[in-house]
Structure I
Amino acid sequence: MNGTAHTAIGAATGFIAANTFHSSPTETMILVGLGAVSGLMPDLDIDGKLRGKITLSHKVIRLAALFIGILMVFYSFYEGSAVDKWFGIGIGLLIIIVSSFIKQKHMLTITGIGVLAGGISLSEVWLILLGVYIVIASITAHRSYTHSILGVIFFGIIASKLEGSIGIDGVFYACLGGYISHLMADLKILPFNRRGIKLFLPVSKIEL
């Protein structure tokens, strides 16, 4: 199933949650939005709509790193002491070399680390866990752990912490419902899916 369909189904689960909790119009919009985003979350393990939205182009990061490396080399050469000069030049050259290896596939990992750092800075548990989730999604195979019961449980914890943080009833159910709707829509029993999901990883690799 494509990203647009997952978004629509996720948004519908958010709307159901809003009606269940008799949410205000503003809260309804928030729950619908959270359901829609949650409906795309399992597919962070592949290049798709949500992944493209939350990650910068690797070319931007590569250019920024290259610029920082060149500045460090020049600054160290003209301003540093004897020892600091060569150390700074070495670090600058290392940044320049590393920047050349940055690919688009690395950007989600970098984004996850940034979210994790932001969560630590803000002391927000849900944001820390989301950063961990994004990093995991960036290094796992498509339709593996993000499409498993473990993924559901982990995302459910994130949703629970988010609801506690923003204090809106129904956030947990909107997020979890959107997430589960994605897995259900990817089941192999549906005629439009050639592949299924490995729901019971790591215990079983059977596709359902």
Structure II
Amino acid sequence: MTQTQGAQDLSVSTSQAPDPRPLAVLAVETLVRVVRQVPDPAWDRSTAPHVTTMDPSRDRTLREILSYHAYDDAWIPDMLAGRTMAEAGEDVHGADPFDRDRLGEDPAGRFAEIAATGVAAIRDLDDLTRTVHCSFGDFSAGDYLWQVVTFRALRAVEIARLVGADDRLPAELVAGMLAYFEVHAEQWRQWGVFGPAVEAPADADPQERLLALTGRAPR
């Protein structure tokens, strides 16, 4: 249940990739940190063209975008437990990520609460080969967690820039993602997850190289 919906096959060989579990925890917690810095007036702010979505023709508010992430995080425990969407209960989670607001009167606090359930499930995962049943196909838990890592980390940068917060990702997260995407970025680009690579300055730091590699503008 991530923004990579619509891709036909997101499975890759991850035998040489970094362990995605600590990186997924870092990515989720980094997005939570950014969300806690969103000022109250910004929740209804337009996100286009600053935030990348699967439907660029729709200009979602920041609240809608983060409610979508809350929806996605709420699925993580069921996904990592190997449950299908039918077994987990679409009536509980909702079939449409935009069918309702999930953040309420304390959006940052509620977002952190939902994200914590996903973090706990990631920490408890003991088998990266377990099958995860997403709406767009079956994947290993390892492949699914790379989707989690990427969706949250890149979104944290976009939202931080949108609201004027610190957009620096943890160095460990950047290093792990860069190691992975120096090998797999073109494959993700072929699936339509990333746009064309952007040329990074010769003196770009690792985060700026990562952003350029994933089709996002460096500083």
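Just so you know, all these numbers are worked out from the coordinates, no wet-lab data involved. All of these numbers come straight from a predicted model, not from anything done at the bench. Cβ atoms are built from the backbone, for glycine too; each structure is taken alone.
Structures I, II were compared on mean count of other Cβ atoms within 10 Å over residues 144-151, and the highest value belongs to II. With respect to relative contact order in percent (Cα under 8 Å, 6 or more apart), the largest value across structures I, II is given by II. Across the set I, II, distance in nm of label points 7 Å out along Cα→Cβ at positions 24 and 40 reaches its highest value in structure II. Source structure of the calculated read-out (Kirkwood radius over Cα pairs in Å, 18.9) within I, II: I. Source structure of the calculated read-out (helix-only ellipticity at 222 nm (-39500 (n - 2.57) for each DSSP H run of 4 or more, over all residues; to 500), -16500) within I, II: II.
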